[in-house]
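FYI, it's all coordinate maths here, none of it is from the lab. Since the model is a prediction, treat every value here as computed from it, not as a measurement. Cβ atoms are built from the backbone, for glycine too; each structure is taken alone.
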Structure P
Amino acid sequence: MLKSFGKASGFLVAAVASMVIAAVVVGMFAPAWASRDGQPWPVMAVGASLILGVTALCLRLERRGWATVGLRPGWAWLRQFALGLFIGAGLVGGLAWLLMLGGGLYWQPNRPFTTGLMLSGTTYFGFAVLVEELVFRGYALRRLAEGIGEVKAIVVMAALFGGYHVLSIGSSMSVKSGGSELVWTAVGPLAGAIVFGVAALRTGGIALPLGLHLSWNWTQWHFFTFPGDDNPIGLWNPIVTARYADHPAVFRVGYLSAMTVALLVVLALTRKKQGFRAPTLGVAGLG
């Protein structure tokens with residue numbers, strides 16, 4: 001157990017160092033146009049490359065292959081990724097539709113939105129989600145699962161994922177003010193991380209959680225980004241009706257309900273009689 005914990009901890013420290021190095025390098029050498037739309041995708045691109053290198057080094061030291069962290073490409077990998085994209089977009093769209101029917105939100109077109117922002121935003125989310133999946137659902141999750149069991153490993157990495165979000169967006173005023181906003185900053189991502197972690201271990205890869213995570217974040221960007229959030233508003237301005245302006249609980253319950261549905265869908269798609277994990281799915285696909 002201690003050996004597995006040490007491997008996971010060492011990888012996480014190296015991943016943090018990789019992102020610091022990426023931020024320094026990009027800050028020193030990246031051209032101004034690379035982040036003119038407020039989306040620091042170059043940092044995430046360099047960070048993802050460095051973390052892939054760290055993963056490769058860890059695997060080489062252990063004489064393991066890329067398939068052991070769910071990174072062996074192929075048609076099965078692409079099918080799982082596409083399935084994740086479909087499920088994530090469907091859940092966000094369904095949540096938006098239900099909130100509209102319930103009178104909680106309506107949307108207006110965001111006229112300042114540009115093609116350039118669409119491209120830079122999509123690039124940013126692609127690399128940012130890849131970084132998070134490599135760090136939290138890749139090598140470290142699997143080494144922890146070997147040492148303390150899969151369920152405990154998922155919970156530990158989910159808690160770290162929630163803490164990471166508190167640190168990464170802790171500069172916003174809503175988080176600085178503390179209270180329920182601060183708690184929700186951790187709880188929301190933690191719930192998502194449980195879904196992604198289960199998807200990663202039950203399929204033996206990161207394709208399904210990567211697709212789920214990417215399409216959830218990308219679609220949420222267009223429907224649920226409010227002024228003052230870290231990201232620029234997407235295609236639509238969400239307008240909260242007066243009835244729910246001071247009652248955020250309905251939106252949080254909606255999010256948790258969507259994540260519960262996501263978990264049930266993942267469990268149903270990866271159901272196996274032999275137990276919790278189905279590592280062969282990383283190669284053979286969900287069928």
Structure Q
Amino acid sequence: MSFVKVEKPRPHISLVTLNRPERMNAMAFDVMIPFREALEEISYDNDTRVVVVTGAGHGFCSGADLTDGGRIPNIDGLTVPTISLRAMELLDDVIMTIRKLHQPVIGAINGAAIGGGFCLSLAFDIRVASEAAYFRAAGINNGLSSTELGLSYLLPRAIGASRAFEIMLTGRDVDAAEADRIGLVSQVVAGDALLDTCYDVADRIIGWSRVGVEMAKKLLWSSLDASSLGAHMHHEGVAQLYVRNLTGNFEEMMRARKDGRTPVYLDDVSQKRAPQQD
């Protein structure tokens with residue numbers, strides 16, 4: 001049985017499903033390694049413009065698999081401390097792979113996102129939740145710390161420091177309604193409408209310039225690491241000039257607006273010139 005499924009439900013959209021529902025799609029290495037590999041392959045699939053990630057069954061991802069963590073590759077001869085470091089690096093790589101993906105990634109959060117599953121959801125560019133979704137920073141509930149896989153970095157930036165501190169230190173559940181209210185997700189929909197809603201968001205993104213979307217994703221993530229407003233504005237300006245001067249997208253938009261049609265962005269400098277009339 002494959003623990004990760006990849007499908008093409010609509011043109012230019014790849015759906016990746018964590019497929020171990022009997023374990024609530026827990027983050028065993030037998031799941032996370034093929035998940036990372038699937039994402040790396042999709043990143044270079046130039047037909048895919050947007051990626052949607054969800055979980056099979058009633059849960060999105062329940063975090064660490066406390067029963068069977070799966071096999072960690074390439075650890076022969078290593079001691080437990082080093083094996084632990086390698087294990088954490090593998091999971092960290094999943095988060096960073098999502099961030100580096102060329103395409104925007106929409107998380108279709110269909111149920112519980114607990115512990116590492118909460119961390120995973122925060123790596124997505126956009127999160128859409130079903131009414132059954134909820135989030136829990138479960139490390140604190142297990143006598144550990146909730147600081148894992150970037151959670152203490154990403155959560156304050158998503159919802160503000162005070163709320164993040166309270167959620168991470170109390171270990172309480174954040175249901176879908178609260179997640180929507182505090183900006184943890186972009187919207188909440190009925191469970192049977194979740195994937196179609198994500199596909200509709202993806203279709204809107206697909207209508208824009210590929211390079212414009214990719215640069216926007218890079219700059220939005222870069223803003224979280226910016227040392228200052230001035231430094232980030234410089235990067236934004238370079239990105240805008242890059243797309244403006246090296247493609248004919250702006251000129252195509254102007255022509256389309258004049259013609260009363262939908263623009264077709266080719267991300268090509270040749271499109272600066274108006275098409276020849278017969």
Output the label of whichever structure in P, Q has the greatest value of FRET efficiency 1/(1 + (r/R0)^6) of positions 46 and 166 (r between Cβ atoms, R0 = 25 Å, to 0.05). P
From P, Q, which structure was FRET efficiency 1/(1 + (r/R0)^6) of positions 86 and 110 (r between Cβ atoms, R0 = 25 Å, to 0.05) = 0.50 calculated on? P
With mean projected area of the Cα convex hull in nm² derived as 18.0, matching label from P, Q: Q
Answer label among P, Q for the case where relative contact order in percent (Cα under 8 Å, 6 or more apart), calculated from the coordinates, equals 14: Q
Which of P, Q yields -24000 [helix-only ellipticity at 222 nm (-39500 (n - 2.57) for each DSSP H run of 4 or more, over all residues; to 500), calculated]: P
